[in-house]
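All of the numbers you see were taken from the coordinates with simple rules; none came from a lab. What you see is a predicted model; the values in this text were computed from it and never measured. Cβ atoms are built from the backbone, for glycine too; each structure is taken alone.
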Structure I
């Protein structure tokens, strides 16, 4: 097994005991991203600003490994309020091109640092 640990300043540092991502044999498992600005460490305010920052953070992770959005094969989305589901769909249209990656979306009671959205992605070379 060829295992690579992802570590980049292009996305927020881990806020716990985990890696930003791990690659195994060309498949990249990126940890969930919340709306933290990697330069300031501040959480964006409001759902859409947090969602936009999450997408920027995902781009930062991808770019650090020579990947693009087209390499994403699966996303998992965690929302503190499923009423934001349609806003996620709107963001998907802007962020991805069809055909879209596989996706799961669930409502959770809370997220780290008081975030209201978190997205993790799996990408493949």
Structure II
């Protein structure tokens, strides 16, 4: 029945800051950008290389997402990368804090975490 994840939707507190983070820093191409006047909301569709998308939304005064300690719901968003260390270095060069790289004891793959501008936990996972 289910074939793949089509998109993941993220509500941000500062649209321009998050757009810069995902589009320019993480280098995700823009598919579409629309302002929805009836909701006073921007919707930005960003493309990942495998065809899946991130939808970035802005809304007036969205509530904060509890994440520490871990809260029920979406835990994190993981990105598959060829070289975790290289991407972690790139992020750190752009003043993004990255946790120490760890090895998944079940898959023996490298992974690490960082956060988007709103504190959403993001993971880099070795392909």
Structure III
């Protein structure tokens, strides 16, 4: 588990205060290597690179979590919108939102703040 003080100010704001990073600001948008996207707070596996795609939204996007129960959903009525918030099932860190406009096979777009993720290339996970 990462100590809260070891996170950047932006990462702390996103994961603990339900903030959002600027679109197109995450280096993970262009990440195409095989690997795992883990929770930046607790290290739990959240998404696999095989489920990542370019949604054009400006945030790393996935069509499904790595396993059922890896992420949990909640109601978000902030900013005058109704959305479905996504958070880490293990530690509760805010990740982003899920929308019903993703590709097959799920039709879902998990739109995730890059600062909420810790990418581990396959070479580092073995």
**Prompt:** Looking at structures I, II, III, which one was Cα Rg over 2.2 N^0.38 Å, for residues 11-82 alone calculated from, given that it came out as 1.11?
**Reply:** I
**Fill in**
mean count of other Cβ atoms within 10 Å over residues 35-42 gets 11.2 when computed on, of labels I, II, III, structure II
**Fill in**
If P(r) over Cα pairs in 5 Å bins from 0, in percent, for residues 59-98 alone is calculated for I, II, III, the one returning 6, 17, 15, 17, 19, 19, 8, 1 is structure II
